[in-house]
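A.B. asks: Each in structure tokens, the structures are laid out below.
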Structure 1
Amino acid sequence: MKSIPSVVVPIVEKGNFINCNLSDILKNKKVVIFGIPGAFTPACSEKHMPGYIKLSNSIKEKGIDDIYCLSVNDPFVMKSWFLSYAEQHSIIGIADGNAEITKLLDLLSDKSINFMGMRCTRFAMIVKNNFIDQLFIDEPSMLDLSSAENILSKL
């Protein structure tokens, strides 16, 4: 099993962000992390994130402590994107602006054809005490394996 790397990144929560070591904050927790190519992009904003917002309580009822959204965006963009949702939610952002976590987990995707540069591929994972228990990676332009509905069915 692959583990979550020990990398300091901005964690975005409730309109603020603070730099934290990701492996430290996931210690002794069972979490879901889903990754998106970019904040404010159509599929991410209209389908992926809203699915997790809608099903977050159901996911947590299955024993998940927290739900994280990882994107290769800076913390200012992630903060603005999170605040753009009218409904209250408990999704926590991982602003992997330098793509360090994305590279270490081999989830980097070249989106240069869409003028986005190197980004995170669309994925979701179930993590237990820093170890990736299950990993679901979508094919390009797809949103099914990493959807909140699929993750809920796997818990």
Structure 2
Amino acid sequence: MVVRDLDRSVRRYADGYGIGPWKMWRFDESHKDMVVRDKPARFSLRIALCDIGTVNWELIQPLDDRTIYAEFLRQHGEGVQHVCYATPDPDLAIDHAGKRSGTGTRVLQGGTLEHQGKRFRYTYLDTAADLGVVAEVWHVPPEWELPEPDEVYPIERGV
């Protein structure tokens, strides 16, 4: 979900619907190899993640106007911007999507996170015209862990 105000959205989900806890991060310089529409780019964003059963729910707030998230907000308002698929071979998925793309764009947006010597690559593919939604593909490396969150909401209190 792309949102305009991450803090407000997290509170709405947690306080209004009991969905949480949410772990939140700000990403900018921690990303490497950033691209937007197959070209090198720099961008910043905040995300919140929450596991609901076996589903990983993600809220994304763009912090600049250089991302496909900001573009989505301008065109559609808040809402579902992508669906993520885990794959053992992201390169194969990227190549396949590039061949199917109506615009010839392979990668709408992507980047790499580095943490504790491990690299995690995420890639958004130009699939909206074909699938009705942007597809994100990734392969989670063994023993990959996100860095400690900047914030958690609601704050878990000890018993």
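A.B. asks: Among the shown structures 1, 2, from which was the value 3.4 of distance in nm of label points 7 Å out along Cα→Cβ at positions 12 and 116 calculated?
C.D. replies: Structure 2 accounts for this read-out.
A.B. asks: Here mean count of other Cβ atoms within 10 Å over residues 68-75 has been calculated and equals 23.8, so which of 1, 2 was it run on?
C.D. replies: Corresponding structure: 1.
A.B. asks: Among 1, 2, considering only mean count of other Cβ atoms within 10 Å over residues 52-59, which has the greatest calculated value?
C.D. replies: Result for mean count of other Cβ atoms within 10 Å over residues 52-59 over 1, 2: largest is 1.
A.B. asks: Rank structures 1, 2 by Rg/Rh (Cα atoms, Kirkwood Rh) and report only the one at the top, that is, the highest.
C.D. replies: By Rg/Rh (Cα atoms, Kirkwood Rh), the leading structure of 1, 2 is 2.
A.B. asks: Here relative contact order in percent (Cα under 8 Å, 6 or more apart) was calculated and came to 27; which of the structures 1, 2 was it taken from?
C.D. replies: Going label by label, the one that fits is 2.
All of the numbers you see were taken from the coordinates with simple rules; none came from a lab. Bear in mind that the values here come from a model prediction, so they are computed numbers and not experimental data. Cβ atoms are built from the backbone, for glycine too; each structure is taken alone.
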